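Quick heads-up: structures coming right below.
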Structure I
Amino acid sequence: MGRPTAFDREQAIDDIMNIMWDEGYEASSVKAISEKLGITRSSFYNAFGSREELFKEVLMHYAEQSPDYALALATPPIDVKLLFTLVFREACAARASDKDGRGCLGINSVTELCNRDEKLTPLLEELILGNIKRIETILTWGVESKELPRSLDTHGTALSLKALLVGLNVMCKAVREEEELWLAAKTTLSALDMFEEPPANS
């Protein structure tokens, strides 16, 4: 049986993203997802292929609305310190505004599946390592433009910034106040000399 003609695949991906975000990957079986979408298992496979393929698509969809997506879109020349300041400020606001305290779907998935699911571990490792590499690239732009010192350890700083982002996405499950999250982020950014006071209209 094919998928229904009224099936809205784009909306379904968004719905599945929220199902997996709320319940985790393991709890989001083909049967569970099909029932929540009101489709048959056959329609599920016709629309999405395997659950692993669907998960990859869900992560891509999530990334495009994640607070740190600005890092993926950035191109030089750019004010690097201001970029990181605004990204972390937005991350704190986004996490605090989620009344369910779900944190980050990507980080949740790494915690749940990495080194436990053979098929998905490489994808999740690349999620983290690719993000670190992207941050390091942006820091390198800052060094090349002379905004950041030549002596900067770009790799170590990239690791530290990623660790801060991961930490905020976990801490927000218990610390719900935006200003508390921002205090943690701003203190660390300042210690790394990566904080820049945003313009008044930002």
Structure II
Amino acid sequence: MRLIIADDHPLFRVGLKAALEREGFSVLAEAGDGEQAVVLCLEHSPQAVLLDIKMPLLDGISAARALRQKGFKGLVAMLTTFSEPALVQQAVQAGADAFWSKEMPPDELAFRLKRLAAGQEPRLKAPALPTLTPREKSVLELLSQGLSTKEIAQVLLLSPETVKDHLFRLYSKLGAKNRVEAIESARELGFLS
């Protein structure tokens, strides 16, 4: 299988390339950022591209989206240290076929890549995430900044009772009992950075 590896850490790229070539893969090129990955994929037409999520110029999810918009038909596998459900959902929406941990042993990565190419590895599916309204997102952001109910009401030009209603719905959607749990859950789900 012909591959392109995109990661902003040169040592990781070199190590991954060596490991995958030992497993019989042909690494056509390496990219240090998402823009370069898109250019190299369109130039070389690999069967698969391995994209890191966090890269300069264009992150992996944006690179996957750009590739799909430009008609790239190869496999797109996200390799990352992040696991937030919101990122997985964004990767699915961008057209990624897989979302794998960088902590996976190289032989397992090779095995899963081969299975993915053969249609034997399940394709990436979006996790079930709570849906937050734009107003709930605004309340959550202000909550994460440590603002009180009264302060949130002042910033959003709402009554404190309306903010309490939004907080009640947020707690319910996030499975939280209080502000601290709501913020923690929101971070774990990827709603807050």
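The numbers here are math on the coordinates, done by the rules we state, and not lab data. Values in this document were obtained by computation on a predicted structure and should not be read as measured data. Cβ atoms are built from the backbone, for glycine too; each structure is taken alone.
Largest in Kirkwood radius over Cα pairs in Å, for residues 74-129 alone among the labelled structures I, II is structure I. Highest-scoring entry among I, II, by Rg/Rh (Cα atoms, Kirkwood Rh), for residues 18-97 alone, is I.
Here percent of Cα pairs over 14 Å apart, for residues 122-161 alone is compared for structures I, II. The highest value is that of II. Comparing mean count of other Cβ atoms within 10 Å over residues 82-89 across structures I, II, the highest value is found for I.
Suppose you compute semi-axes √(5λ) of the Cα gyration tensor in Å for every structure in I, II: which one lands on 35, 18, 15? Only one of I, II returns 35, 18, 15 for semi-axes √(5λ) of the Cα gyration tensor in Å, namely I. Out of I, II, which one gives -21000 for helix-only ellipticity at 222 nm (-39500 (n - 2.57) for each DSSP H run of 4 or more, over all residues; to 500) as computed from the coordinates? Working through the options, I get structure I.
Here distance in nm of label points 7 Å out along Cα→Cβ at positions 50 and 138 was derived from just one of the structures I, II, and that gives 4.4; the source is II.
Here the criterion is relative contact order in percent (Cα under 8 Å, 6 or more apart), and among I, II the highest value is seen for I.
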